[in-house]
Structure 1
Amino acid sequence: MRISETHRTIDTIWRMESAKLIAGLTRMVRDVGLAEDLAQDALVIALDRWPESGIPDKPGAWLMTTAKRKAIDLLRRNKLQDQKYVEIAREINTYTEDDVERNLDGEIGDDLLRLIFMTCHPVLSQDARVALTLRLLCGLTTDEIARSFLIAEPTVAQRIVRAKRTLNKEKVPFEVPVGKELEERLGTVLEVIYLMFNEGYSATSGQDWTRPVLCREALRLGRVLAEISPEEPEVHGLVALMELQSSRLRTRNNAQGEPVLLMDQNRAQWDHLLIRRGLAALERAQRLGRTLGPYGLQASISACHATAYTPEDTNWIRIAALYEALSRQMPSPIVELNRAVAISRAFGPAYGLQLVDALSSEPALKEYHLLPSVRGDFLEKLGRLEEAAAAFEQAAELTRNEKEQALLRKRAAACREKGERT
């Protein structure tokens, strides 16, 4: 395997294992900032050694063991500064290689869920909670987080640094809270799991269109939360949304790994067990008798797709109405963009284009690649092929995902070719 290929493999392993690695280390050293530093140290050692020695059979356990050794060395060096370091180092040293492997498989508690609740502590601002958790659990860079929220990268970096310092200073416990404290943090935890799932469903950057491992982990955490908080409809709403969205994952890429859009997917290959689970979770949310919140409404939209046997059977009028309800609960230019897509499907692309053009002045959407992508789709349907090609090219320039760039450029070329024929 060439060095460049090994580095790409290591990057993939890191994206799959980093969250569990940081969570396990946080439990050991009780400092999330130190845990991230130790995990990064292990990654640097892997980048140095693996190109020569080869990828180990259990790379996650190798990284954890390497980071654990670094932690013991560091804490022993600090033992003269604080007696607590001696106790922590002694505790870490009791973990065997088998313990490390079980920990990565989730058999020693649920460190990831504890990490989410830790980073969603009210001692941090809402923005800091979300930024820090996306950094630690999704492995996103500060640049990727900044692009996701359409804010400056230095702002994100400052939030993350301050958040880690605050958690350490305030000695926030590494645990899943109970009672009122659980309720107070639940909203942010749901938001973080939702963002974690979305990053898996449609990767912000890199060579992969999807990151299924991230989706599965988010869904697993959502199911655990549903057991902890069975009377919270939004928990069931989020689980329903993730179950229904996950049912399409294996059809979002073709055999060549190229993206396949929703309307072109083979619905016979959707996972019908996940669809049934999603519909059941949505029903549980509805049975609790409260108005559906943002996650429940989005799950209802996904249910419209999941229950349509063909794209033509999709109830786009209902989807447009659900987006209207969602926009009242959660006003957002991105929700309005999705509503424009639904309206275009229900009433024609000209109506959708009118709505999208009205959104073009939104500052938050200036760098958002899906705005010109959606606009290109409407223009293509209206036969304005040269304008459509330009819109797809603009969208390709804005996205950081390589597979999505290729898809958008392919659509632009197809519009130009079609225009030349006509």
Structure 2
Amino acid sequence: MWGIFLWQGSLEVKKYFNYDVTYDIAVVFRELPFPAVTICNLNPLRQSKLGDLGTEYLNELGFLDFDTTDDNQTSEFDWNAEIPVDSDWDDDSNFFDGFDDEYAAEINLTRIMSILDPSLRKSVGHQSKDFIQECTFNGGKCSTANFTLVLNSKYGNCFSFNTGINDSEILSTVRPGPTRGLTLTLFIEQDEYLTDYTENAGAVVLVHPHSIVAFPEEQGIEVPPGFSTSIGVRLSEIIRKGGDYSDCTDGTDIDMLYDDDYSYSREACLSSCLQQALIDTCLCYEPTLPHSADVEMCSKVSGGTTCQAGVTNQHNKNQLGCTDTCPPSCNDRTYETVVSMSQWPSEAYDDTLFRRLSKRSSKIQDQLGSIEDSRRNLIQLKVYYQELNYQSITEKPALDETGLLSNLGGL
């Protein structure tokens, strides 16, 4: 009997020190804070503003062949031009050989946008007053003043709603459905799209938690013009135990290269980890990622692009240890989305829409003269909660102290 007791008791003690967890799943019904919504035009900068970049920037970067006409407008813009290779950059000469031309062009423009002065980046991109024509939330009117400008290396000017950064008020909703969510009319200005570069027309939308860095280029949903796109949202919350039970973090013990106004997120931490590895290993930085070190960007350093490719490849294969240094958050919120579309505007509604929008913008008057023009340039976007409930998943110890003593007592 004593032998059986010691055997079973040792198994219980071992189970306790394994720190296994179970999951308590509950469906909670209550008023919910509305998620943050980030929108971007798929076109990163306006064709008519190319001349504003100036040959000084382009010659310094050395990425593109750029010619301007007398009226400071673009005559030729070679989006597929490779990074020039100087005599002391021989080890980088084949860096772009394996890239598709369109991907190489995207890399070139992305890096140019990243290194431009922020005020210049803002001025050459699509403006909020043109992009966001109409806005309603929870049945009331909103405006571009309710959006925060976010500079994105791929999409240029992006605009975030209800971010909660800088201690701004987080809006809530008390009823589900499209009429109680966020409804936008977007004008994408296809006449301003970059020739031979921007393949898709439309916008990219990301629904995400408050106060975190948005990554629309990785997680966004592309929405096309000529349609009313509805994005139904459901919230899921994961609360991890932490401590001995998991390696989750609240972010206070992890340094990220992003602004301190943003809360911890694993995606931002992984990006910071990659950038720090580039700085430590290659003594250079990737301009599309945040940085604070006093070093040159990798494309301007001898051997930099080759070193960057190697470090990035290690990062993609999880050989830098970034997944270990960037654990999941102890309190994680995710938004599951369901997307549906219908053609918009209808032929019967086009005249009414044109009369309403033309009062707001002269560009609307010039560019929307027919139903085809409207469907070529306009997007209606609706983001809303499908139901005012959310799934809460809480980690609990599989065997806590009370359970261990109880089991030993039973034995």
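Data table
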quantity: Which entry (1, 2) yields the derived value -0.62, -1.53 for log10 I(q)/I(0) by the Debye sum over Cα atoms at q = 0.09, 0.15 Å⁻¹; calculated: 1
quantity: Source structure (of 1, 2) for distance in nm of label points 7 Å out along Cα→Cβ at positions 145 and 233, computed value 2.3; calculated: 2
quantity: At a computed -23500 (helix-only ellipticity at 222 nm (-39500 (n - 2.57) for each DSSP H run of 4 or more, over all residues; to 500)), which of 1, 2; calculated: 1
quantity: Top of 1, 2 by FRET efficiency 1/(1 + (r/R0)^6) of positions 193 and 329 (r between Cβ atoms, R0 = 25 Å, to 0.05), largest first; calculated: 1
quantity: Source structure (of 1, 2) for Rg and Dmax of the Cα atoms in Å, for residues 177-224 alone, computed value 12.8, 42; calculated: 1
quantity: Structure responsible for 6.1, with distance in nm of label points 7 Å out along Cα→Cβ at positions 49 and 321 calculated and labels 1, 2 on offer; calculated: 1
quantity: Relative contact order in percent (Cα under 8 Å, 6 or more apart) derived as 27 - corresponding label from 1, 2; calculated: 2
quantity: Which of 1, 2 yields 14.0 [mean count of other Cβ atoms within 10 Å over residues 265-272, calculated]; calculated: 1
quantity: Ranking 1, 2 by FRET efficiency 1/(1 + (r/R0)^6) of positions 41 and 241 (r between Cβ atoms, R0 = 35 Å, to 0.05), the structure that comes out highest; calculated: 1
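We did not get these values from a lab; they are worked out from the coordinates using the rules stated. What you are looking at is a predicted structure, and each value in this text was computed from that prediction instead of being measured. Cβ atoms are built from the backbone, for glycine too; each structure is taken alone.
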